[in-house]
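**Student:** Several structures are given next for inspection.
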Structure 1
Amino acid sequence: MKQFLNRHTPYFFISPALILLILFSLIPIVVAFVISFTDINLTGLADFSKINFIGFENYVNILQDPIFIKSIGNTLFYVIIGVPLVIVCSLAIAIMINFSQAKIFQFFRLIFYTPSITNVVAVAVVWSYLYNPQFGLFNYLLSLIDLPPVPWLQDPTIAKISLIILAVWRAIGVNMIIFLAALQGIPKEYYEAAQLDGAGNFQQLFKITVPLLSFAIFFVSVTTLIGWLQFFEEPFVMTKGGPLDSTNSVALFIYQNGFQFSKFGYAAAGSFILFIAIIIVTLLQFRLQRKNNTM
């Protein structure tokens, strides 16, 4: 009996986490996968007999949906511009705070981290007023230097860039903390030896700091990319996907079809396409990281 308890004690400790994972993650994923092959809607929720199995019809239709194709393009636009900006800005701010002797930079750590813990809906509402074409602060500042007003959320391309600016501002804080923790783990002896050898600040940055932060950069890259592939809150609150679906993301498209149009099977098919895309991109990042480590 004692040997049995010793052997199975670890499973008792992890069982609550496993139960929660199964109930709220694995089972919903399986249910959503099954739903994606049906035409379930509000009528089907009331009467299961009216749910029909339609095979891959949802997947075929969604891949031919022009709005979904446009949402994919918008999401790629967000990822290609937003992810590098978040990584570069977070790393730059972390380096300035870590190596600066001025106490004001320590206070900046709190300032940059605050947006990350602020309610996204409240932040988006405030930024909607800042972007207001007539009464917004940004256009008022432009008018002070005799520049014309900018249609921040009314022009299709500018609207996407406006949402990226807000999302980058929100995402910097968490990644900055990660980079700060990694920077503080780098021994100062490396920099002292580099200074004795006559290395300048840029040489120390690219020969010492960045290589030793490779794992932190990899972690931030993976998590940031996954987050931006699921870009949802900013377009949902600020533009509703407009104008002309120019800011509609894949995640917002799934929400609209599932919760506004009650096309649950159609939305589930879209969610699994996004799910597969995230897995593929993540696996590619891990494979590239392994190649870099073996070189």
Structure 2
Amino acid sequence: MASSTIVSVMLLVSTLLAVALAGNMDQGFDITWGDGRGKMLNNGDLLTLSLDKASGSGFQSKNEYLFGKIDMQLKLVPGNSAGTVTAYYLSSKGSNWDEIDFEFLGNLSGDPYILHTNVFSQGKGNREQQFYLWFDPTADFHTYSILWNPQRIIFSVDGTPIREFKNSESIGVPFPKNQAMRMYSSLWNADDWATRGGLVKTDWSKAPFTASYRNFKADACVWSSGKSSCPSSSTSSTSSSTSSSSWFSQQLDNTAQERLRWVQRNYMIYNYCADLKRFPQGLPPECRTS
């Protein structure tokens, strides 16, 4: 009798714990626009955004971050998603904002999604790199990660790095390091440019278009009331709150560099650092250190 009671209590505790852990999207984000098109489902474990002809939808993180490793699992709009954009990014506010972007440009059925990345520092962007993916991002969830520390920004997909943007302040290139950023996501209509430069328009007969999100994780320094949750001596390896022995000082090892080169060799379709027509006076200075 006593053993069965213990088992019952353990089952109850594990159930309560599972419910608590399942609420991570609800705990981490607020749906900020869309008039009901954004939804929290499965006790907050799943968040969906939808787009129809009247409106898209979006959400933002409750917390602001100043450096961190951000992971999110996304399943993109299936079928004919031409004209739609699913944006997932970190951004600060103001005219001289910083921003780190993942944008997924919709497609005609059977064509690949384009993964568009960009980095803004002090209001200046124009640092686009674009990729195809080596899987169907609409068939299942995949993990899209931003690692942001004082030395570099690394974009990764399912743990494979696809892009690294290094701190090049030594040659006069601003780097995002002084402005806290929230995590945002939105699903919206951009058929004036998103698919084949705007040649393919959104087919509203396929609406509503829906993207899904789950398993958000932020191993990061939370910024609140002008202070960071991380100690000022963030390089201390004893600081568990920054996990500084990993992401705060993380760089690409030889294996990761080889995987990065594999992606860029086989799946990169645009690199601003190779666009001589766009920069006839010379490529941006950070391109020389990439």
Structure 3
Amino acid sequence: MTQPLTGILPVAPTPFLDDGSLDEPGMRNVLDCLIDQGSDAICILANYSEQFVLSDEERARLARLSLEHVAGRVPVIVTISHFSTAIAAARAAEAEAMGAAMVMMMPPYHGATLRAAEEDLFDHFARVSDAVSIPIMVQDAPLSGVALSVPLLARMAREIEHVSYFKIETPFAADKLAALRKAGGDDIVGPFDGEEAVTLLADLDAGCTGTMTSGLLPEHIRPIVMAHRAGEAEEALRLWTRALPLINHENRQCGLRACKTVYAAGGVIRSDHVRHPQAPLPERTKARLLALAADLDLIALRWGK
């Protein structure tokens, strides 16, 4: 990358067939559909990619397939989170060797008690940075249960060579984004929000330069970011208000299943299967989701038809 990433960096869902096996042709369709929606980059193997139900062999297959298929059309971000520093560093180096433009990682955690001390957290990211020459995005998410303070994040940006992007999806994300930008200054190259853009306007007001949502509606999210960055506050509000019912339904009722359900309905993928112990969406929730998606005339709903 020659310029900092901004805009919309959606997470690609991982498609499975009804029997739970990987749908590799579907994965290629997912990537093409995300590019057709105007994505500025694509993130793979993230939590919304169901990374937690993938084997190591499946991860490697999907990373190689995705990077080869995208073939430089947009940057690809590979999630490499792991509790083991050595494994996270090895995953990062492997992703870079395959052509990843960036890696994303959460802090190490495992259950309620296995969490690293602050200095060891810092060292975890530093060792991964030593293994690569591409940017690292720190994912600050409630899922980990690890507190990443603003002073720690700013120190990481200053002192760890490749840590320069931050995805902040904690409660009161706007306040944390504003504080991080103030504390880190120019070392904070890419302050991003997440959580399906449910707090996007507040986070943009606080200085985020883009968002990493699901792959459900990038074509509606990107114009909000671009309008806000162009100083068109009223247009950004209008666009966000238009998309908000679907954003809220995804965030509060569906989670990662929303994108797969819409993609299956539109023929992007063959099945909306999620691996156990997750369960399919209830029919009432699915019906509301598809109605809201149709109201916005989502590209994914008509992509494969």
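**Student:** From which structure (1, 2, 3) was semi-axes √(5λ) of the Cα gyration tensor in Å calculated, if the value obtained is 32, 27, 18?
**Tutor:** 2
**Student:** OK, next. For FRET efficiency 1/(1 + (r/R0)^6) of positions 48 and 176 (r between Cβ atoms, R0 = 35 Å, to 0.05), which of 1, 2, 3 scores largest? Please list the in-between numbers first.
**Tutor:** On the way: 1: 0.10; 2: 0.75; 3: 0.95.
Across 1, 2, 3, FRET efficiency 1/(1 + (r/R0)^6) of positions 48 and 176 (r between Cβ atoms, R0 = 35 Å, to 0.05) peaks for 3.
**Student:** Work out the source of 19 here, i.e. which of 1, 2, 3 gives that when relative contact order in percent (Cα under 8 Å, 6 or more apart) is computed.
**Tutor:** Computing relative contact order in percent (Cα under 8 Å, 6 or more apart) on every structure in 1, 2, 3 gives 19 only for 3.
**Student:** Please state which of the structures 1, 2, 3 yields -22500 when helix-only ellipticity at 222 nm (-39500 (n - 2.57) for each DSSP H run of 4 or more, over all residues; to 500) is computed from it.
**Tutor:** It must be structure 1, since only it matches.
**Student:** If you don't mind, there's one more thing I want to ask. From which structure (1, 2, 3) was Rg/Rh (Cα atoms, Kirkwood Rh), for residues 64-119 alone calculated, if the value obtained is 1.06?
**Tutor:** Of the options listed, only 2 reproduces it.
Laboratory data are not the source of any read-out in this text; all were calculated from the coordinates shown. Bear in mind the structure is a predicted one, so any value in this text is a computation, not a measurement. Cβ atoms are built from the backbone, for glycine too; each structure is taken alone.
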